[in-house]
Structure P
Amino acid sequence: MDPRILNEDQRERLRMRFTQIDSDHDGQITLSDIKSIHPDMAENPLLEPTFNLLKGPSTNLTFPSLISAITRLSTPSEKLRIVFDIYDTDKDGFISPQDLFKSVQLMCKDNLTPTQLSELVRRTFREFDTDNDGLISFSEFENHCNIRLDSQLCIEW
């Protein structure tokens, strides 16, 4: 692991917190373990997709897989990939209008009407879908985010 990602003190604090969350002390954190941290966690629509991305192909999150995920997420592009993958609900490598509608609907719950959601999706595609194929590729997503954020994306872990 690149020592610039986590120093030994940070790694040890992370291991201690991991151990606290691991309710049955089997070296794995389940989605239920995460949801039990705070009542609001169970209601967070991004919890399950984020958990699934962090744990990778395993059933649950292990400490080595957590360290691996943190290491993978060391660049802005890799962090953007996580966000992109959350919006790509059907996991086909593109964000379709249906993917975006479903994702935003989950995040906003009842705060937007279907008409408002549809308008948001339409405007987003007008900005992001530069090749006008009806899908947002990761390249289009990344280019648009880098332009808008002037390459200063900062997602703290």
Structure Q
Amino acid sequence: MMIRKARLSDAEGLARLYLQFWKAHRKADPLLRLRKKLSLAGEAEAAKKDLRKRNCTIFVALAQGRVVGFIDLLVKKNDPMFVVKEYGYVDSLVVDQRHRKKGIASALVLCGLSYLRGKGIRDVKLNLYCSNRIAMAVWRKLGFREISKNMIRKI
């Protein structure tokens, strides 16, 4: 397995993982119901758009030359009233279902944290769904802790 910064040529591999991501997350969050069926081509275009964003950095994990995982990182600005001016944000972490339990998620996170540390970032935040117990365990193992919960109600 190799980890490197994502390239535009990785868009289709990222798209395959985006499709897995949306399938899992739309079950967890009623606000993520989609208006139209997602396609590989549409998600490849979304991946290219993400790769072109200036404040977004994506690292990919490759196995036999194929994208089998990615981490999507942002550097966010905090309100000027706070001591911490910028912080890292893990927008998403996805590992192909067929490649899980091989340490890929941990390797991607450690790569991402090293990258952010190199940019002077000292705090990293993320959100995940309570129903995603496996991800919760991975993040805890990597030293993250719960600080808040989002709640939802239909009215």
Structure R
Amino acid sequence: MALQFEPNGNLIVGVHDATIQEIEATFAGARSGPRRIELFRQLLAYVAELTSLPIAATIVIDGSFVMTSVQEPNDIDLLLTFPKWTNSALAFNRNERRLTSHRLVAARYDIDIVVAREGSVAQRMWESFFCDVSENWCLQFGWPIPTRKGIVRIMS
């Protein structure tokens, strides 16, 4: 099903499922600026590395990248959720930590990540938080505070 948007260009509030191809077409397509296209290229590289891990992660894209009214997002924000049986990010091996460390991922890919366990209170809290549009964007676009938006879960 195609992603559904509000008149202001934000996704309808909630978690939307989309393939990486749908994400590219919607948020980094031919009419996008160079920054969006570069961020999407970084996202592809990161997702390729992350999906090579032996532990499957669910990836949710949030932030200004999923706001079509923002022409040049600063970065991409992601929520990674790992299965309940995963002990913690600290239990990952060195290669896995490289892909789940906020600092290392931000430096290499220009992506901000937060990590939570699947079905946890933290996951629900982050998903709710990431549906809030920042006050800066609300002020820039003249939207009421608070304004909420949808986020996108990458489907394979």
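What follows is calculated from the coordinates using simple rules that are stated; it is not laboratory data. Everything numeric in this text was worked out from a predicted model, so none of it was measured. Cβ atoms are built from the backbone, for glycine too; each structure is taken alone.
Once volume of the Cα convex hull per residue in Å³ is calculated for every structure in P, Q, R, which label goes with the largest value?
Sorting by volume of the Cα convex hull per residue in Å³ in descending order puts Q first.
Out of P, Q, R, which structure matches 14.4 when mean count of other Cβ atoms within 10 Å over residues 38-45 is calculated?
Attributed to the structure labelled Q.
Taking 16 as the value of relative contact order in percent (Cα under 8 Å, 6 or more apart) derived from one of the structures shown (P, Q, R), identify that structure.
The read-out was computed on structure P.
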